[in-house]
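Chemist: Pasting the structures in now, so scroll down.
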Structure P
Amino acid sequence: MFADALEFWNPWWSGRTGSLESLVDRLSLQEVRPWFERKEVLAITGVRRSGKTSLMHLLIRECLEYTPADNVLYVNFEDLALEEATVRHVIEEHERLMAPEGMRYVFLDEVQRKPGWEREVKRYYDGSVSIKFVVSGSNSSLLMTEYSTYLTGRDIAYEMFPLSFKEFVEVRGIPIVRELDVVANRLRLQGLLDEYVRHGGFPEVVLTEDVMTKVRLLKGYASAIISRDVIGRHEVREKGKLERLASFLATITSKDTSARSLGKFLKLNTATVEEYLDHFRDAYMFLPVHHFDYSLKTQYVHPRKVYCIDTGLRNAMSFRFSEDIGRLMENLVFLRLMRAGDIYYWKDGKGEVDFVVKEGVEVTRLVQSCYDLSEAKTRRREEGALLRGMKHVGLERGTIVTCDEEGEESMEGKVIVYRPLWRWLVEDDPAP
C-alpha cells in the first residue's frame, strides 16, 4: 500500500547511496554515536531545518557499513503519500517488501505527526523483534506528555541546533584543532563571524552563496515554523496576533519582558500570551531565560529575557542589523552557553549579569556579553555587576565576552577573563 513511498525514501535498498556520500559531517554525529549503539529509542528534537534529517542519514550511512541495506528503514511522515500510514503500517510494509532478518534500524522523521506513535514504538521495543528506533520531531514536547509515559526508561533524548560557529567555520574550510589554528586564522574568523551573525547557522543557508537566496530561505523557515509548528500544531485562533508577537520578539531579543506587557501591546490576556510563548519554546523558535534565584517562587516573579534560536532567523524577521549588533552578539553567547547547561540571568539593584550557567545543582560560570568596553562608565558597569554576581553565587572567576578585548584581570579577590567573541565561540571549553 505504501511501497512506492518507502522505496523513494530508502534508495539504498536498490544500491543507490550517492545522496549519503555527499553529507557533511556534524559534531552531533560524534555526540550521538555512543547512544546509537544502545537499545533505547534515540529521540532527536530541534527547530525545523536544523539538520535532524541529515543527522539521521549520517547514522544510516554508518549503519550501512555493517548492516544489510534491507534492514534499514527510513520514513519522513511529512510525506503526503504517508498521510494515512501509522508506524505499524510502515514497519509491516517494510517486512513485506524486504523480509529483513536480524537486527533492524528504523528511522521515523517528524514522528509527532502520527498520534499514538509512542504506543506503537513501545510495542515493538518490548517485543521479540530486535529494532533500534531513531525518531525525530520539530518540537520539544516530543519528549513530554504521553511520550514520557510510554517510553520512560526506554529513550535517550538529543536536542539538535543549527550549526555552531565552530562547525560553520569548518564548513568554510578552517578546521579548528589546536590553539595555533585559532591564532593563524584570526582575520578569517573575524570576517566569517560577521557572516554568521547576519545569516546564522541553518545548514542549507550556510551552503547557499547568494545573499538574497539566504534571506528568502530564512523568511521561509520563519513562516513554516509559525504556520506549521506553532499555529497548526496548537490550533491557534488569533493567528495575526501570534505573528505580530513573533515579529516583536525578534526585535527585542536579549531584552527582558513580561507576558503582561506583551499582552498590553497585542491586546491579549496574560494567560494567552504565556501559552503563545510556550508554543514558541516548544517549536525551538524563541527561548526564554529566567532570573536566577535560589527561590523558585522569586525566580518566576521577575521578567524573562527571550533569545532566538538563530541570529539569521531573527534578522530575517526584524529587518534590523547594525543598530542591534550588541544584542545579536549576546544572542550568540546564549546559543553557545545553552549547550552547556541551564541558563539564567541575574540582576540586583545596581546591574545585571547576562548569563548564569547552572549544571545540575551547581552554578558553574557567569558570563557577561558586552560589544564595546572602551568607555570607562560601561566597563565599570559590566565589571561591577560581574563581581557582585560572583560573590553572590560563590565563584572565583567570571567572563566578559567582547568584540575584540582579550586578557585577565584580578579585582577584589576575583578574576575576570576577557575574551573576543570570535575566539570564545570556537574554544572547546570557553573560559569559565
Structure Q
Amino acid sequence: MVEYTVGTVFDQYPKAVIEKAKVHILDSIGCTLGGSRSAIGNSILPPFKKMGGAEESTIIGGALKVPAIHAAFVNGTNANALDFDDTYLSDGIGHPGSSIIPAALAVGEWEKASGENIINAIITAYDVGNRIGLAIQPTRERLKNVWGVGTWQTFCAAIAAAKVLNLSKEQMFNAFGVAGATAPLPCTQKWGWDISERPIHWVKEPTGWPCWTGTLAAILAENGFIGNHYILDGENGFWIMAGSDRCDYNKMIQGLGNESLILTEMSIKPYSCCRWQHPALDGLKKIITDNNLSDGDIRDVIINSFYWVKTQEVFDPQKVVDTQFSIPYTAAMIIMGNKPGPGWYTEKNLHDPAIEDLAGKVRVNLDPELDSNYVNNGELTARVEVFTNKGDFYSEYIDIPSGDPRNPLSYAEIEEKFKNQASYVLNQNTIKQVIAMVNNLENMDSISGLMELLAGE
C-alpha cells in the first residue's frame, strides 16, 4: 500500500478520472466557501486570527493566510460544516473529500505545487485512504455503539499532504505511522444522536481534525520523524485502535491501482444535510415538483425508510448541525423550495413559525424491508407519501438517491451548487475565474493564484 502510494503519478490516470477529480475539487471548494459563512465557520475563524503565525496557506473565505496545518484544519472543518460535502457510502461510510482536498490545497499553496501534483495527490488519497476505511468498517451492530470517521480519514489527509510533499517510501511509512497513532477518537456515536443528548456537537464526524493531524504527520515525516511502520497490522492494529470489531486486510489492497478507482464511486450531494435523508428528500421533491404543490397544500408527509433516518425524526432542532440531522426540518426546506446551502440554516429560518408548522406535518416510519436493504446491501432507499388538504394522495419510491455515481448530478447542477455557495463570499467575476481555473487545473504551474482568489474579503 505504501509502495503504491509513493509511486502514483498524474499520467497514469484516464481523462475521465482526472475530470472527476476536478469536479470534486470544485465541489469541495464550494462547500468550504458556504461553510465559512455558517455558524461553525463564524466560530472557528476568530481564534486563528488571534493566533496568527506564518502566512503560508489561505483560509478559504477568511481573507487570511496562516500556517498550513491551521488552514487545513479550518478549511477541513468548513468543508463539512453544512454537511454538503461528498460522501462514500459503500461498505465504508465517510466524508473523505473534506479531509483530502483541504489538506492538499493547504500544503500545495505552501509548497507552490502544480495542478498536476494536486490532482495526483487527491486521487491517490481517495483511493488508498478510503480502502483503509473500507477495511476497518465495523459491523452494523457495532456501528450503533462505536463509530469513527475522523479516525481513518486521518490517513486520507496524510496521504494527500505527503503526495504533495513528494515523500520517499521511508517517509511515507512514517507519515502513515504518525497519522494512525494520532488520529481522533471514534467519537461519532457520542455526538448527540440520542434525543436526550441534543443538540449535536459541532465536532461532528469530524473532518477538520483529521486534516490537522494528517497534514502534520506528513510534515513531520518529511523532516525525519519516525512513525510505526506497522500501524495497520495485526490484532492490535489500527482497526481496533479505531474501535472497530473487524478488519478485512484484502480490502486495503484488492484492486489497488486499477482503473476502477474509488474516486469514481464517490457521491456528490444535492442537499446540505445528512446523506441518509437524501432518498426521502428526492422523493418528496419529485412529488412537489411533478404535482405543482406548495406548502399550503400539504396535510401530512410520511417517510418510510431505514433505521438511521428514523433517528432523525427531530422536531425541535437547535442550531445548524441539529437541523442537518432533522428530516422534518429539511423536508420543510424542500417543500418551501429553498435552495440547499447556507440559506437553509439562517436564524430566520430556524425560528420561522411557518417552517416549524410544516416540519410538524412530517413523520418517519421504520420500514423493515428498507432497513434490511440498508443493513445487508448498504442501499439508501425511501418511500415517501404525501397527503394534501384537498384529499389527494401521492407516493414516490427512491432506490438510488441523486448524486450517487449510478444516478449522478450533471456538471451543470454541480456548477450551480458551487455558484450558490460561492456567492455568499465571492463576486460573480471571481466565481467565474475560480471555475475556469479548476477546470484547467492540470495545466497550472502553481495553485497560488487560485488560492488567492478563494480568500474572499
Structure R
Amino acid sequence: MNALEVRTALVLASIYMFRMLGLFMVLPVLAISARDFPDYAPALVGIAIGGYGLMQAILQIPMGTLSDKFGRKPIIVVGLSIFAIGSIVAAQADTLLMLVFGRILQGGGAIASTVMALATDVSREKSRPVVMALIGISIGFSFYLAVLIGPLITVSFGLSGIFWLTAIGAIISIPLLLLLVPTSSKSLASLDVVPKKQGLWALATKTQLWRLNVGVFLLHVSITLLFVPFPLVLSSVGYELDMQWKLYLPILVISVAGLGFIMNIARANKESKAIVLAGACMISAFAALAFGSLTLTSVVVVGALFFTGFNYLEATFPSAVSQLAPPGEKGSAMGLYSSFQFSGAFVGGSTAGLLLEYLSAAWVFSIGIAVTAVIILVCAKMKTNEKVQRLVLEVTNTPLDFASVLAKICNVEGVLDAKWSPNNTALYVNAKKGVDSDVLQRILHEAN
C-alpha cells in the first residue's frame, strides 16, 4: 500500500466507525435510560433500539445505485448529513416517540455500500484486500467499543450525550472525506461492491445465499432480542448503568477467547460443527436468561457465551456471501444480505419491545432460543468455496471479440466462472486459489 491508500483506508474506516458507534452505543443503555421519558413504553423502547434498521434495509441498495449516477462522495455526504440530523433530533427528544423518529432518521444514512465502493475506486487491486480489511476491523472494533463506552457516556452526559457525540462524529466525517480522500473518475469494480436492482430475485433464490440471508436476518433478530431486556438483567444483579461497563469488559474479553476456539474448529474443515457450536452457545445463553436463577458470575458467563456464538456467525456469514456470489454480483449479493441484516434488527427490537410490554423478559429470551435454533437448522449445511479467489481484471486494451476473450479466460485451468462488466471495462473472475491474475491480465492485453 502506498501512503495515499493508507490515508484513504484510515479515513474511510474512521467514517465507518463513527457511524457504527452512533448506532450501537444506545444498545446497552436505552432500556434503562428510556424510563425517564413521559411516554415510556417497552414497545417503543424496542422500536427505538431496532428502528434504524428499517431505513437501512430500505435504502441500502438505492443509495449504492445513486452513487453510480451522482458520485460516491456526494452520496456519502448526503448520508452523513441525514445521519447527523437524525442524531440531533434524538439528542433533543423530550419524548420517546421523538427519539424513535430520530433513530429511524439515523438509519436513512445508509452509506455502507457506497463507502466500500469508494474504497474500491481509489485503491489498486493488490492493495484492495488490506483496505477492505481495515474497514472491516473498524466495524468489529466499533461494536466492542460502543458496548463499553455507551454506559459511561450516558452516566456522564445523559442519553442525549450519545446522540450529540454521534452528530459531531458525522459532521467531522464530511470534511475528512472531502479533503483527505481522493476522488476517482473510475468505478471499475463497482459491480463487486455496489448493489444493483437487476437480478436481485435470482440471487435471493440461490440456495446457499438464501440460507445466509435468512441466517443474518435471524442473527440480528437475536441480538436485538437480547439487548432490549439485557441491561435490566444487569441491574437486577446489582449493577446499575454506571457500573455495567465493568461486566461488559470481561464478557467481551472472554468471548474473544471463545471466538478463537470456534474459529480453530472451522479451520479444520468442520464449518458445520462450528456453526452448530456457535448456535449452541447462543441457545445456552438465552435458556439461562429465560429459566435460570441469575447471579453476577452467571450473567458474565451467559453474556460471554452469547457473544462468542454471535461474533463467530457475524464474522462468518459475510465472508461466505463474498465467496458464494457469482462473479460481478458480489455487490448485489452483499446489498441484499445487508438489507436482511438490518431488517432483522428492526424486527427483533420491535418484537422484544412488544413481548416486554405484554408478557415478560422470559418470553423474549425464549423466542431467542427458537430463533437461534432456526439459524442452526438453516445454516449448518451451508457450503462455502473457501479456496476461491475473486479477481477484477481491468481492461487496458478493448478487445474486438468479447465472447472469444471470455471463452479464453474460462478455459484457463482453475478459472470457475467469469463475467464482463456492463460497459466492458472490467472482467470479474471467480478462480481457485493459486490462479495467477497476471496470466489472465496478459490474455486481456493480447486480445486486441
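A short reminder: the numbers here are calculations on the coordinates, not readings from a lab. Predicted model only: the values in this text are computed from it and were never measured. Cβ atoms are built from the backbone, for glycine too; each structure is taken alone.
Chemist: Taking -15000 as the value of helix-only ellipticity at 222 nm (-39500 (n - 2.57) for each DSSP H run of 4 or more, over all residues; to 500) derived from one of the structures shown (P, Q, R), identify that structure.
Modeler: The value was obtained from structure Q.
Chemist: Matching task: 11.8 is the computed value of mean count of other Cβ atoms within 10 Å over residues 48-55. Pick the structure from P, Q, R.
Modeler: Numbers: P: 22.2; Q: 11.8; R: 26.0.
Value 11.8 for mean count of other Cβ atoms within 10 Å over residues 48-55 corresponds to Q out of P, Q, R.
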